[in-house]
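A.B. asks: Structures for review follow.
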Structure 1
Amino acid sequence: MSKNSHLGHQAKKRFGQNFLHNDAVISQIVDAINPEPGENLIEIGPGLGALTEPVIERAGKLSVVELDRDLAHRLRHHPFLAPHLTIHETDALKFDFARLATDDKPLRIFGNLPYNISTPLIFHLLSFKDKVKDMHFMLQKEVVERMASGENSKAYGRLSIMTQYQCQVIPVMEIGPEAFKPAPKVDSAIVRLVPHKEIKNPVKDIGALNQVCQTAFNQRRKTIRNSFKKLIPAEQLQNLGIDPGLRPENLTLDQYILLANFIVDHPPEA
């Protein structure tokens, strides 16, 4: 049998498929999610059902978003799982998760995310944060480290700032490649994201925060005097109490919010 085949399904590289098969790891992940009956649970990329089955055993029902036509077909005809599933055969990057939420049942989203689209998918999911109670994701360990990193670290960047502005980021556990088939070439980790109920220092426009972060970290080796010269003059950085000689990873989240609010109030010339 091919090393890329598991339970009769050939893993598809274009979908970034790596299937969990370690029962102890699966049990730990489900314990971390702690699904309960009546909750509005959504799994992204259920694959061959490694997490799907134990979650249904605890919660009773589940919605899943699956792009792979073959895997969606397997789930529809699964003797145990099918009656408990609502299957959305679509691309999670384009899916409107808000339509699954209700006022009394916020979303609890989880999944083993394809590593090749994990960052854009995280940004897409954050756009629904007001409808979400929490999210649990298996990601490349490096991505979780970036999400959780603080300033003055090489891992700190746009993903750190944009995620931490909107959520509490809690690394849960690390998982080695041997827990998957086929085994990925990287270590993995589980992260819990809990959207902030209230943001203490709200930015005037989250798009401006994203713009400031992109501008800074696209040239992260440069000082902010150079990387921001088309957005904010060096003398204005000093007026805001920010040293123009700092590099992007040296600025705090609150300083990025300050810069974002400045460009909202003083849009740069085209």
Structure 2
Amino acid sequence: MTRLSGAARGLVTVLAALLTATAAPVTARADTAPEAPADFVTLRTVDPTILQEMRYFTPHNFVGAPVDGYPQPICILTRQAAEALHRAQQELLPQGYSLKVYDCYRPQRAVDRFVRWAEDLDDQAMKEEFYPDVDKTRLFEDGYIAEKSGHSRGSTMDLTIVKLPALPTRPYVTGETLVPCYAPRAERLPDNSVDMGTGYDCFDTLAHTLDPRIQGRQLANRLLLKNTLEELGFVNLAEEWWHYTFKPEPYPDTYFDFPVSAESLTTAY
């Protein structure tokens, strides 16, 4: 009886495992094809009025150097996300504002570069600006760096608002004195966006969209961006005032790795 009961229990365990595996969600997959699917477009072809300051093409980012996978400073998105951004722009322009994107589709190779940078504890070159109060050993644990990014699925973007007429922003100079990303706007490195309380890619809880310490004009600016986008189907990442995803995503389980380049697109650009 004991031997039969053990065998029966073993059979039940196997059947349960099979049922669990059957019910499990589809695993996210990578797509390393050199070209994007046909429904990826450059934002400029959908709305040339939206400003673009593609930070990862430049050295002004938390890595401190141009990032792998960005041979061109252009915004690429799924067509659905780009058209939704166009609708948001149409809402803001009559109010005297424009959207400005910092990052859009992000190839997996760029995410891998972020991971390697985070693991290199000796590289602290950009700490004073982007993570002045966060120990680099905590970047993974605190959620600032991850091995996968929604940006790689093509419908997520980092963006802000600029008051029109847009003033030019002087270029960042490698090696210049850095200022904490949460410093007063007049003291931060130049950015022609409205004051959101922190700079872009600020690894600090002050960057949480509804952090209660953000008040007055800074909060109003965040809410203008948030309310405009959410009414059109975008979802904000609560920990980053600049991070939005258009829903439903056409590729919710696929992480692409084609370069950020017009040549990666299979359709006219």
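A.B. asks: Please state which of the structures 1, 2 yields 0.95 when FRET efficiency 1/(1 + (r/R0)^6) of positions 211 and 243 (r between Cβ atoms, R0 = 25 Å, to 0.05) is computed from it.
C.D. replies: 2
A.B. asks: Give the label, chosen from 1, 2, of the structure having the highest value of mean count of other Cβ atoms within 10 Å over residues 147-154.
C.D. replies: 2
A.B. asks: Using distance in nm of label points 7 Å out along Cα→Cβ at positions 155 and 203 as the calculated read-out, with 3.0 as its value, let me know the right label among 1, 2. Don't jump to the answer; show the numbers that get you there.
C.D. replies: Details: 1: 2.1; 2: 3.0.
The value was obtained from structure 2.
A.B. asks: Between 1, 2, which one scores greatest on mean count of other Cβ atoms within 10 Å over residues 139-146?
C.D. replies: Result for mean count of other Cβ atoms within 10 Å over residues 139-146 over 1, 2: largest is 1.
A.B. asks: Given a value of 28 for relative contact order in percent (Cα under 8 Å, 6 or more apart), calculated from one of 1, 2, which structure does it belong to?
C.D. replies: Only one of 1, 2 returns 28 for relative contact order in percent (Cα under 8 Å, 6 or more apart), namely 2.
A.B. asks: Quick check: 67, 42, 32 is what I get for Cα extents along the principal axes in Å, calculated from one of 1, 2. Which structure matches? Please list the in-between numbers first.
C.D. replies: Numbers: 1: 67, 42, 32; 2: 83, 44, 35.
Label of the originating structure: 1.
Only the coordinates and a few stated rules stand behind these numbers; no lab work does. None of the values given here were measured: they were computed from a predicted structure. Cβ atoms are built from the backbone, for glycine too; each structure is taken alone.
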